[in-house]
Structure 1
Amino acid sequence: MRNVVLLGSTGSIGTQTLDVIATRRDQFTVVGLSASGSNVELLARQIVEFAPQVVALARASKARELQEALYAAARARGWDAGEYRLPKLLLGPEASTELAGMACDVVVNAITGAAGLQPTLAALAAGTTLALANKESLVIGGRLVTEAARPGQIVAVDSEHSAFAQALRGGRRDEVRRLILTASGGPFRGRSRDELRDVTLEQAMAHPTWAMGRVITINSSTLVNKGLELLEAALLYDVDLDDIVVTVHPQSIVHSMVEFVDGSTLAQASPPDMRLPIGLALTWPSRLEDAAAPCDWSQPAQWTFEPLDADTFPAVELARRAGKAGGTAPAVFNAANEACVDAFCDGRLGFLEITDTIAACLDEHLAAGHVPDGELTVEAVLAADRWGRARAAELSGAAG
């Protein structure tokens, strides 16, 4: 039996993690849940269903609303008020960090964005296995995160990085030549830059393969998400950024590949279903039986691969540049993007201006204010995050 703390329980990865656990109560117990408070009704249903000992709520103002939703969820199950034991409630922006340090076997960090950094560090400090879906915490924390982790303590939840972990079992570290990171290409694959000038929010949210939250869906349409995954892969597997190649694979069946020095390439293939990498992260290094359906080899199928159009989608090379600079540069890259996504969704910024604004913020930061790896601290990362958001918001306002 593994005791699990789930951070970001009402998001896409959070709900799918609970789907995996719900059918395997003999293998997992949910001892803690955290959420921002954007969907207290769903959080209340999760609490009633999984009965965690502790719940963390980032928005303290939502505490009363959550309590009312809990009573409603309990009544919907036919329970009287006296039959239900309320969990311990942690409130405020630091609540998830406190919960991440709780004694358990696995912390699943499915928080979106830079807010996941402190919980990631708390889980690592507690010595708990960290199933990491919050790639941003690793990207912006850089060596602060990798140096805080013991070998094997961080297990990737992203399907691409889970694929790398599986394929890397096929050879020694000194036999690896490069990593091949696959991308679906998003909803605008094959279009030119000029064809993307008038992209709408609805169009950007129409991902052809995955159903995800707002930020990651927009990031997938700009390929910023692939840039973040590039940086995550380099940090997780200690591979030089120049030894990671991005290839576009629209079918999203091959989740990533590892090329070895003898010319062999090992690929991990499965239908696009996040329950497989989630299940693997919960039980790593063992596999979770029937976590997801396998490929159907009785049916004809075609898998295609094509090079990334870096002129139309410059985000990957922007991320590579930020990663090579190191220090606080990745934090600015990520923070500027999150602010730009908000501006685009609010109609204050055009689609192409998202990566243009990120580039402008990165240029400005590297010219003045950049803190290198050797001087990196949590405070410096958080300061760079605040600056990147503020500067991108200023530029977005001017653009709008």
Structure 2
Amino acid sequence: MATVNPFSCLRPEKSIAHRVAALPYDVYNRKEAKEAALKDRLSFLNIDRPESNLPDDVDTYDDRVYAKAKEILEERVADGTYIADEECCYYIYELVMDGRSQKGIVACAAIDDYLNGIIKKHENTRAEKELDRIRHVDALSAQTGPIFLAYRTDEVLAGLIREVMKGEKLYGFTSDDGITHNVWKISDAEKTEIIRDSFAKKDSIYIADGHHRAASAVKVGLKRREENTDYTGKEEFNYFLSVLFAEEELMIMPYNRVVRDLNGLSKEEFFERVSSSFTVAEMGTENYAPERKGEFGMYIDGLWYKLTSKTEAPKDPVGCLDVAVLQNLLLKPVLGINDPKTDKRIDFVGGIRGLDELKRRCDNDMRLAFSMYPTSIAELFDVADAGLLMPPKSTWFEPKLRSGLFIHRF
């Protein structure tokens, strides 16, 4: 039984929500974050990446950085940038990209559901990436970047979402990248109970994106439990900010690969070794994206090729993934990339950047590229249900949830 609660939300005043909403903190490097944050003092990046407001010689993880985040948030509450909904509410958050609508429920999930496996993972997290967000969440006593969760199709929730969306919007704006963001507030007691009860019937919810944010929020919650030994489990630090989407709402884009060299092989030797595991068909100079599972695009020396695996993929949930097939049949045995997480000869390009970005990289710092068929949400569920982990960079979700529209304080 999943616990998914309404909450008292700290959120931007309606007329400036479009200025506050910001892409997640981790899509920027430090230079990019500073440029984006300083374009508008109200941008949430000023809180999410507070080093942007400090001298460049201050380390990203200096204590002053987290103190600055708290200072700016308190200033924004004091000046009315942020207002608090006193009642506990759910929210519907719709993102529209290229005419495609994706609708989720904004709520708070339970850290105990994360700990007991009701909220299921498909990625490992790295301690150093967690630590930054642990310190950020702890300093603010707030979660500011929602965790992207998914659940299996639920007609009751789908019908409720459709009904709520007929009402007046809380927010409605289009961001600079062309994504439209619409928000509706749910304070009606009957609808609130329907949502709570619907999730209480679920034995599995899945982290789609935001594994590090989730792990960090949970660890802060556990820290607060240690500091408050008489905790009841009802305190807000026992829950973390989430947006939950039904599986049919989601779009996963491919996570493409670029490789620096041919591992000491001549081009002829490379093709000969690739041909032992794949059927290779030249596709010409036009961008090529695979059309089905088990196919791969490969770009080298100005030409695209279609690779089709000659062997049936393994039946296990991880081994059958295209990213695993490419790794196990080509990247590792032919190109010598044993650990894609640490090997500096490989890089990953999110599908939103398009295939032209693969060609650009090959014209600059890489030798060849692979375009992937996207991992499906069903495959993600299968891996998580089996208690397994996906290979690195298996999924790329678009559009990205904005930070700063919903803040959960504790």
Structure 3
Amino acid sequence: MHRRVSSFHAFALAMVSVIAGEVRGEISIHTDFDGGSAKVVSIDQKAHVIRFKPGGDAARGWPCWWYFRAEGLPVGEDVTFEVMASEQPLLTDDKRKGKRVGLVVTGPDHAFMSADGSTWTQTAAGEKKPADATPPEVMSYRIKATASTLWLAWGPPFLPKDTAALAEKHASTWKPFELARSREGQSVTALRSKPAKADAPAILVLARQHAWECGGSWVCAGFIEWLASNEASAVWLREHAEIIAVPIMDVDRVLTGDGGKEGLPHDHNRDWSDAPHYPEVAAAQKLVRDLVAQQRFAVFFDLHNPGTGGRSSFFALPKEHLSAIAAERQTRFIEIAREEFKGAIPFSPITRFDGPDYSRFWQQIGKNWVHSHAAPDALKLILETVNNIPAATITGYRETGADLGRSFATYLQQEAQPKAPTK
């Protein structure tokens, strides 16, 4: 016969659990929101230790991104969050197939935390425990709980709602439009500035072709905010150029909390072929072709974050078949950036190439496709903004975006000057 448990009996049972040191269900981890991703390994309610792994699907890119909300934290006490590398082998069709994303990528030196899910700060430096330790290799972040709820993430999240907020805040400068509908039915939003002249040169800036590289979106946000400012070079640029910015290309995997990079059949930045898999890549290609046909296409920039070992930002360049004009423009822009990049995140003028030795899909990388198919003499670069240093905060990323904008302005001002006749 079923017997109801009275409130008194329930209280008595709870007290027995407390006395026995077996308090259960106090701390819980949640990922039921856009971008959320984590796989809980264990929660030690007594010691306040949460161990977890990234929750992404290896078929949807590197399983390295994590972002969750912790509830039931003991206010005023220390809580330890331990991240482990995912056990999933990579499914890519490139040279890393079958390998795993290690803790060197999964466990950044500093995580990001928020008390409200909106304002993000870095944690103190994590502590890495070696593979032969007990527990096994983890990156451990020790945080004092100032509230019972805390958000924790690999990096500062940037979601489609942040793109919408930028468009609303700077509506006098930027007009949003739908670049495409993704394969999973999401709107991929682009922002367009309106130049004073119909024949103005055009700049296309993309970010987040790899979903986990959230810093690229924040650099793009810094550029968007800078262009809307009253700084003289920003005013000049928006009067003399049309700019199209896409803060998130891989919206699908950003929303599901997957890594994106080297997902199946390939990621967005390996999709720039004559038959793209992703509608947003096809739409970006059409933009480029249309602007080339109008003889206005001037600059293509793709914003990324590199691996976690670097300590300064750098440019990745097309490797093959640069015309004399393209080579001169590329060299000149790098020299301009050397002068303009003065933000907290260090910049190195040393450049890298991504030819056949980098990936067998190298010809399908965005800037390489633009170079070989649409605009051989235009400027096209990838900016890899370093992401695993103390300066790589939202503020630091935004400063890099503003520095990039100033570099665009100086570059186009020089392009607009009359050229001396060649002898």
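Readers should treat all values here as calculations from the given coordinates under stated rules, not as data from a laboratory. Everything quoted here is computed from the prediction, not taken from an experiment. Cβ atoms are built from the backbone, for glycine too; each structure is taken alone.
Quick rundown of the values:
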| item | result |
| --- | --- |
| Structure responsible for 1.3, with distance in nm of label points 7 Å out along Cα→Cβ at positions 187 and 315 calculated and labels 1, 2, 3 on offer | 1 |
| For 23.0 (mean count of other Cβ atoms within 10 Å over residues 235-242, calculated) the corresponding structure among 1, 2, 3 | 2 |
| Answer label among 1, 2, 3 for the case where mean count of other Cβ atoms within 10 Å over residues 163-170, calculated from the coordinates, equals 20.1 | 1 |
